[in-house]
Structure P
Amino acid sequence: MALEIGLRASTWGYLFVWPNFVLEARRVLAEQDRGRYVHDDRLGYVPRPGHAEPGLTIEADGRRRTGDAAGGPPILAVGDSFTFGAEVEDGQTWPALLQQITGRRVLNGGVSGYGFDQIVLRAEALAAKDRPAAIVAAFIADDIRRTEMRRLWSADKPYFVLEDGRLALRGVPVPPRADPRTTLSFWQATLGYSYLFDFVLRRLDLLHDWFGDHVRVQAPGSGEALSCLLAGRLAALQKSAGVPVLVVAEYDPVVWDDPAFAAEQRRMTGGLLACAAKDGLATLDTFDALAATGRPRGLYVTWHMSEAGNRLVAGLIAAKLDAMLAEKPR
């Protein structure tokens, strides 16, 4: 208690105000997400049509703006925040840059925070509406882990389980976001009031899991088998829609900072790409091209790709699509 009071006195601001830091963080996240997203019974949440803020525009169809382009069947891009284009403006996302490079209309169906399961479900939903010429499904290795959860960052989501070796969808209709006050564990409801505890975790860079509201429903590591089967759903979509599907692996910046982390991420990524290729999908691993720049860490803003990084990725995808669109899907 002496350390707690002493630390609060040193900052003065929290000496007479004692909020629950976990609850406050979740309230801020909920308020932010309430503006950007709307609830979706099948996917959990999707971008709010018509939402706009500086540098970010969601069109009336719920996709992020990519700019004007020629008509004809579009290219549909789905993925997580790397596809959506977190930390960059509308024209700096890789779907927008892909549109500039190819001259084809590109629809940005990426959604921040999605797992690979949600990415596949969104591809299925949008393909039926958009009748695209091709589908690009991008992911990072953490999206594989996200398939093991039924709640991520305070938002409930759909998830899959295995029944007789086959995927079975669960958690739908997805319930609306819970009141942050109901999501605190015993320790978060008690130690969450401690500025000292918050201070220590902040210095150790451990606030992500402390503040985050995640609920696991599958054993750690099971997401790899689930994602492999989900690649099969993309292959089925390729066949039923009659359009080629390209699966693209992207990488978060920690890969370039931590060799052990990089090895594990590449192992997971390689496994999913191998499953996709086995199912007859085209694949693209961006790792070597990023590494070849000699300064891959400089291609990120903080956590996500900068315009330069997105332009490199868009160029790689454009080259791959050129060959794919010259052929019929397998």
Structure Q
Amino acid sequence: MSELRFEDVTVRYGTGRRAMNAVDAVNLTVPSGQVVGLVGESGSGKSTLARAAVGLAPLAAGRVLLDGKDMNRRRQRPAHRPLHMVFQDPYASLDPRMRVGDSVAEAIPRGSLTGTAERRKEVVRLLDLVGLDAHHALARPAELSGGQRQRVALARALAGRPAVIVADEITSALDVSIQGTVLNLVRDLQRRMRLGMLFISHNLAVVRYVSDVIAVMYLGRIVECGPVQQVLADPQHPYTRELLAAAPQRDGYAWDFAQDDGAVTEAEPPDPHHAPPGCRFHPRCPVGPLVNPERTACLTRDPSAGAADRVHTTACHFAAERPAPSDAPA
């Protein structure tokens, strides 16, 4: 059981005037044995943060720590890396020329098993763990369905004996009829093995189903983060409320924008190469300066600075303040 922590992580693409921070000074913790759901619209930086976690996207600044150890310092990289990723497209993440059993066996740490027979036995165990039969080990990815390929990808990730798994939109490429089965499998495996998990999705219903904590990302930054039930029942950031308003209404979680001060502002997302000053969401905010001109702080002051003092560590100047701890009874 291990804690994954992002400390001021920045990932930059390009150079000079065309440089863009796809992830900008992100702080996020995946507690040991818990699932953190990361949501946001396309282009918000979710997948880039996932790739940074496993070393596929170089960091411009900050650190990725697993149990306090920097995962991106080469001299500290262990032979067995306890952090594995499951990609969005299961077909692209598997070698089409290799049999499924060989792909899974390849991920087993060297020296952990002795002999071919033991490795084959472990492959069969892993396939059974994700609901596949032993004969699937002889198949190639093209001979399997999308759901079966994603199960193989999960088995391959588990073969590395990780402490934390990063799951990047693992159901978005699957048919709706298969998504529920894969989600049930993921939740069951996580609870049985007490794995930490960063679960990335743009589907709030999916995140609510599997996650303990939810983090909302917009234009490269985390704008709200807290226990999933609390965030969905009482969202503090206007962007979180917009995401909820766009989701199907059920269980009382959808936000009624009639409660806001103004109508939703119809606007295109800003150019990520030229992020707006102050609050990055202010050009689209339904309660910001476009609707309430007196809220000039949004135009110049970064709300991330005081996020720790607000409910759900919300990066919004007008979010509710975190209540002061009550005094202990005498």
Structure R
Amino acid sequence: MLRDIVFLHVPKTGGSAVRTALVRGCGDRRVLYDYGAEEKQTTPALRDALYRDGFTGDGVGLRRHFGDRRGLLLIGHFHADKYWDAFHPDSFVTFLRDPIDRLISEYNHYVERYGAELELEAFIETTRFSRHVSDLFRGVDPAEFGFVGFTDTFEDDLRALSEKVGHPLSALRENEGTYAPGLREKAEDPVFRKQVRRFVSVDHAVYRRLRNRYDKLRARRLAGLAEAEGYRGRVRLAPGGRLVGYAVHRAVEAILELEVHAGGRLVTRVQADRFRPWLKSSGRSRSGVAGFDVPLRRLLLAAGRPFLPATASVRIAGTDIELPGSPVRLR
């Protein structure tokens, strides 16, 4: 289950439906919208902070102003690199669509909503729209995102996203445009689509790479976690009877799951998914997301153990690797 979720809403990909599903299903987090300084959808406090509270506009600034123990759900039209440095890659979610269909849909949106009189051909030749997707991902490889879904497999991918975020998600397709007959014919004409493809070649390369290879790329990267010597971290007993620390893997950036054992048995599993500024500033974690905080006594009581054992050990889940500092003396 993801603590933080960053939904990069690519226009005309079914993103409005995904946004609604995430807010309904994951709204127990603090919800923030960033659709730009001038857009009404942008969270007012976020807009104010951008210009009046000294907020730098980057992910670290957002963390300092809007950090929440429940986690964050950040949604909007923004460049991925704006928040990449302060969120874990696994937190990033997006949906993509065939660039030709996306571009035609965006044209239709401009005609219907704004009364644009620009011809489709002239609209397509405008660089801003033909490379819109690749521009949103500039400086970031979307293959590292925690989840990439696709419009043409929307229902299946929404179910997969439900498993990823740890909440059931359901959505009605929203904001769908109705094409005029002539535009529909062009959208389905193979010859016209071939002509358009050369204008969206950069976006198309990004789309095809992820459409064909996303699962394989993710699996190959995560396979690196098998290198046991790559794990780093520490655990200690903090005031209030809390086990706190961090856990990372040097070769693979992944949110690690930990097991807490006490009194001869597994007490709980916890993810090292808390943001800690010192982890980022010290270079231990690129994003600063690798911390954990376990209120041990409450967990022991929930597990039916009213008395505190002498020690507790913290291990990388599924391994015998204990974090430095473990076992921790509890009394």
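Please treat every number below as a calculation from the coordinates, not as lab data. All of these numbers come straight from a predicted model, not from anything done at the bench. Cβ atoms are built from the backbone, for glycine too; each structure is taken alone.
Worth pointing out:
- Which entry (P, Q, R) yields the derived value 16.9 for Kirkwood radius over Cα pairs in Å, for residues 28-163 alone: R
- Parent structure of the calculated result 28, 21, 20, given that Cα extents along the principal axes in Å, for residues 44-107 alone is the read-out and P, Q, R the choices: P
- Identity of the structure behind -13000 (criterion: helix-only ellipticity at 222 nm (-39500 (n - 2.57) for each DSSP H run of 4 or more, over all residues; to 500), calculated), options P, Q, R: P
- Parent structure of the calculated result 2.4, given that distance in nm of label points 7 Å out along Cα→Cβ at positions 100 and 244 is the read-out and P, Q, R the choices: P
- Comparison of P, Q, R by distance in nm of label points 7 Å out along Cα→Cβ at positions 68 and 196 - largest value held by: P
- Label whose coordinates, when distance in nm of label points 7 Å out along Cα→Cβ at positions 52 and 316 is calculated, return 2.4 (choices P, Q, R): Q
- Origin of the derived value 25, 20, 11 (semi-axes √(5λ) of the Cα gyration tensor in Å, for residues 212-299 alone; candidates P, Q, R): P
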